[in-house]
Structure 1
Amino acid sequence: MKILRIIARLNVGGPARHVVWLTTDLADEFESVLVTGCVPPGEEDMGYLAEQNGIEPIFIEEMSRELSVKDLTSLIKIYRLMRRERPDIVCTHTAKAGTVGRAAAFLYKWMTPSALLGRPRKLIVTHTFHGHVFHSYYGPLKTRAFILIEKLLARLATDRVIVISLQQYKEIHEQIGVGNKSQFSIVPLGIDLQPFAEAAAKRKSIRTELNAANENLVIGFVGRLTEIKNIPMYLAAAAKYEDAVDENRGGVHFWIAGDGHLRRDLESKAEELKIKNLSFLGNRQDVPTVYAGIDIVALTSLNEGTPLSLIEGMASGKAVISTTVGGVADLLGKEVDKRDGFVVYERGIGVAPNDVDGFVKGLIYLVKNERLRDELAANGRDFVLSNYSKDRMVNDLRLLYRKLAGEHVKTG
């Protein structure tokens, strides 16, 4: 069977890794063609990962991030590509590719003479939500438009909606009302866990490189420097932490690993806040090594699917503190202890979105309590090793594609 897999762009982040791994690891059973747009200026390109895995994507230059008249050109090009490749399954990933790709699939399926007799082309269409844009991205009017489009696409042009966490299913289907319950499959993310175990030996080298002594604690954010990650909250928390724990100003370092169009603004904000021990690491390809040098992984997002940075941090055996948005709840686990401004969960500390004071309180609590850090880190690592391997994810989707193909044969 042939899969046409479509993603908006191969920028730094979990979705790019996801589609490359699936294209590579399912090749023994499914012939796959990867289609992507171009990474715009200001975002880091992860196309090297496709090249490393022997994949030559087909680029649709007009498939930009924002809504644009170019989307019509993208739709036509993808439709023509479907006519040429004749896929059995179309898999779309991320919002833009999901909209353009499924619209093209709808046309491909129904624009055939046999459709007039009620026999459209045989085609299975899946869409994967890695996150969603239904809050915290755009204004109310634009958000309502996206929700309406998504509801229509789910009804008219999607056989299976794939979400990456139970919490995401609750948000997208139960709260927002996208799709029917029977359309959904929950397939958690998976990552290549081995590099994070191997990187532990590099802890000393990266801390020496970045002037963090072994006895110092390092708090680290890893990810794209975009609005949805709410990095100004991280900076505000770093500044308040240094003010609140003045005697430890030399003992805690804050790292920001990643790049993006907000970097200059964030650097200016950090200078304005006079954060003493803060380093912008930029985009690094040795991500497991970065985690090896961190003691506490921090995330301050406004909206998430299942955040890759927390999964990678847990795989590296690090304690985590995060705003409790989207699929973060599935990673943190059950509530253990509710405190003033924050909650201790089985596998990390959770804070309400935009609550800088609560984040600082949780951070101080975690920094002072080495035993808790070790306990949370161990729980998180065991959980990720058991539930978030790349092999498990690939096998889950292999079985799902087989199941959908079988159902399609029976109904076709």
Structure 2
Amino acid sequence: MNGRRVVARVAFVLIFIVTVALLPPPYLFAKPATSVDYPERATVTHFSGLAFDTCSAPSLSTMRKWRSSRYRAIGIYIGGVTRACSQRHLNKNWVRGVTAMRWRLVPVYTGKQAPCRNHAKKYLIKPKKARAQGRRAAKHAVKRSARLGLLPGSALYLDIESYPTSRNRCRKAVLRYISGWTTALHKRGYLSGVYVAGGSGGIHLAGAHGSRAFARPDAIWVAQWDGSKKLFTMPGISDRYWSHGQRGKQFRGPHREKHGGVAMTIDSNRFRAPVATVARQFRVTSSVPLKGRNHPTKKSAIITTYRPGSTVGVVCQRRGAKAAGTRVWNLLANGTYVTNRFVNTGGGFHKGLPRCAYPYQVARTDRLNKRAGPGTRHALAGVVYGGGLAKVVCQRRGSNVFGDRVWNKLASGTWVSDYYLATPSRRGFSKPIRRC
């Protein structure tokens, strides 16, 4: 009897070890706020204003003429099994060209659809494989984005069209698919966006906002063709959800508009949300080779140099150590830093370039206080609701919050405790965030 018990216990231990070994990595387990593994050259690019989307990317000539319109961003369909239109113009040169015209880009990936839609099976989510299919969609979307020159830190939007809301199995399949999409994008350093119909996917995402069964996307883009440009008071979606620069709204469906003498059929949108991060080209103005360093300080290691008169792709700008009379540094697409003194960006911070920041969702609380300094004794300076994106620019030590002394300085100049953000390290400083 005792021998049988020993054998049974050994067998149980072996089964447990094998089971644990076969489990997926921790980041694949769904929870509301998952961390984002940003590389050094990543940053978030935020857009606030009107955007249009159309099935095929227009020519550069058309995009130039449409600068006379009120739109300043365009939705581009980068790939997916349900992408309906050809993309004759959409390539890296097109992206570079429209970026030079100061257009912002909203990347859309048209993946598989809800299993309760009336489509061919190959275009539908399989409920038992939904998470894995979402992860594969994200992997493919990242590859397509890289070919176009869209950088880590970009928000990629998964297109989920309207579907019947009465079937719970269908709802869960869609949420699992989006969850797989979100965790896989975060693992690759990208933000997760989702385009949904307000009456189906929007309501279901809102219902799962705090659920530990699903990973929460960073931004939503809701189709609600009521003609209103308001981003809040959407039926079924609390105003506290995705409330910190995390919303887009398609307020008008397909219609014809004409600008600069060119007419197109478009959808109209209002955004206050993260979009694609793309390097903008600027010229080196120094008379000697410009040093590219691994940190924004002239004491850091030199990685490479750039010839006078050559062009460099600037991703974002940040403050660093004083060099050549300025504290502004440019982060380039290859991850190196150059002082802004010798790049023709206008001297200081350039209006067309984002400030370098790494956004993370608020976790562990429904309401996070922002402070005027790195500690709980500093004055209150606002709040960020649960799931909100906090754009971190640097970290330093401050007062102790449940054993965590790290505080994050946000792009707004306010501070939040790191304990409540989904940063990679939950008890210390996180890469690639710099120290303040």
Structure 3
Amino acid sequence: MQAGIVAGAGIAASPLMRGTASASTTTVGRVVTAEQAAQRVLAMATESVQLGSKGVGGLIMDNRTGRVIREGRNYRALPVNPAVATGPNQVFTWDYTAHGETALVGWYQFNRKKLGLPDPQDLTIVTSLDPCAMCTGSILTAGFNAAVVAFDPTGGMNVTADGRFKTLTPNLRNDAYDSLGFYAVDGVRKYFGPQQIPLNSTAVSAETAQRCESVFFSPRTSTSLDNVVPLKDVVDPRSLPATDPFRVALQEKWPMAFDIRLSSPTSPSKELKQYLERVNKATPGSTNAVAFIDSFGNLITAMADRPSRSIATAFMNTTQSYSQGRFELFNDPATNEGAKRHLAAPRYGSFIWLHAPTPDIAPTLKDLGAFGSTMGDPAPGGFQFYLPPLRGTFGQLLEQIAYLPPYYTQQVGIDPLPVGVFSPMPATSS
């Protein structure tokens, strides 16, 4: 076993997950109407925008009592350390998967036993906006109910605004029918969804619902520093001397970095397959492993799934490992220049699965959405796999993708490929 592969390896528990009953976003009090719940999630969505992320907020509520257990927001981007900032209101991506609802599910799964929390079926996540594929997959995987205030006409799972969930496979559609409800809005619509959703006999005001939608599309006043160095100027971190302080810091963050070098990020090798098999085997109970390869073909990190937390799939752990580690290196004055110069956004690299995701299940819906959120744009060859799904077929996985909203099928163009099928266009001379 190579030095970088550690049994049970994974990212450190994030600040979102480590929250306790005294943390600022763990709250007390109750909500007794849909309007009260909507106003609280709107406040969290507004905070998201003010701090540089998309405007989505949510809370976890006890179905029986209306007690608010946790409030949360979109934490995708965080303000940068003033010591590395070059201007006001600058942010950097902390975690491409830290959407409001998924962050709440992750916090719950990390803290459930420690805080003695109720079972997920006895709780409801109230969200300001129709959940995306990742957040819908997280909610369904973990077994929560969900109550939605506003529609998302771009990437929500109910883009048709009729509660029919045509963006999901029939199997997952039935799960959504049983779990997701849409609060009534005064003068606009009646409640629709399952009857166990709490507060469904009350309504949200039209003003609050409209603000929950509009805050999502609010122009950002912050400046993202994700691509402060153009890709053409990014330098291969492997070219640094082994004793270079930034390379040392990088390998402390990801001990397996540089264990493998590919000819390109889209050309997985047999050696990488064997490496992923070892990562998988080193994690008890794991069923899959995913590697992130940077734009120079370097293995940076590889993770297996964590069976103890159902949304902690191999892909989720891998993309979080890279994005959170990159943020920490960028935010540290001692490593900021190195991070800017050597660590590009993940959409310029590739994610390589050992097994293709299992089709027609909620964790795969979550992973497809998380991949879309991580990449944001087409990434030819950026999603490859060595082996077929453990259950189902590759064709069924493609069918599941075809159901998704246009954001995933057209803007991102999620296109998983068996290793060896992707053929980069040959370089042309001018």
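Rule-based calculations on the coordinates, nothing more; no lab input. Fair warning: this is a prediction, and the values are worked out from it, not measured in the lab. Cβ atoms are built from the backbone, for glycine too; each structure is taken alone.
Matching task: 11, 27, 29, 22, 10, 1 is the computed value of P(r) over Cα pairs in 10 Å bins from 0, in percent, for residues 161-272 alone. Pick the structure from 1, 2, 3.
Derived from the structure labelled 1.
Given a computed value of 86, 54, 41 for Cα extents along the principal axes in Å, which structure among 1, 2, 3 does it belong to?
The correct label is 2.
For the read-out mean count of other Cβ atoms within 10 Å over residues 49-56, a value of 18.6 was computed from one structure; give its label from 1, 2, 3.
The correct label is 2.
In terms of distance in nm of label points 7 Å out along Cα→Cβ at positions 289 and 305, which of structures 1, 2, 3 is highest?
Ranking 1, 2, 3 on distance in nm of label points 7 Å out along Cα→Cβ at positions 289 and 305, first place is 1.
Can you rank 1, 2, 3 by distance in nm of label points 7 Å out along Cα→Cβ at positions 129 and 393 and just name the one with the largest value?
If we compare distance in nm of label points 7 Å out along Cα→Cβ at positions 129 and 393 over 1, 2, 3, the biggest value is for 2.
One of 1, 2, 3 was used to compute distance in nm of label points 7 Å out along Cα→Cβ at positions 73 and 321, and the result was 3.7. Which label is that?
Computing distance in nm of label points 7 Å out along Cα→Cβ at positions 73 and 321 on every structure in 1, 2, 3 gives 3.7 only for 2.
Tell me which structure, out of 1, 2, 3, gives 1.25 once Cα Rg over 2.2 N^0.38 Å, for residues 57-256 alone is calculated.
Of the structures listed, the value fits 3.
With helix-only ellipticity at 222 nm (-39500 (n - 2.57) for each DSSP H run of 4 or more, over all residues; to 500) derived from the coordinates and found to be -13500, which of 1, 2, 3 does the value describe?
The read-out comes from structure 1.
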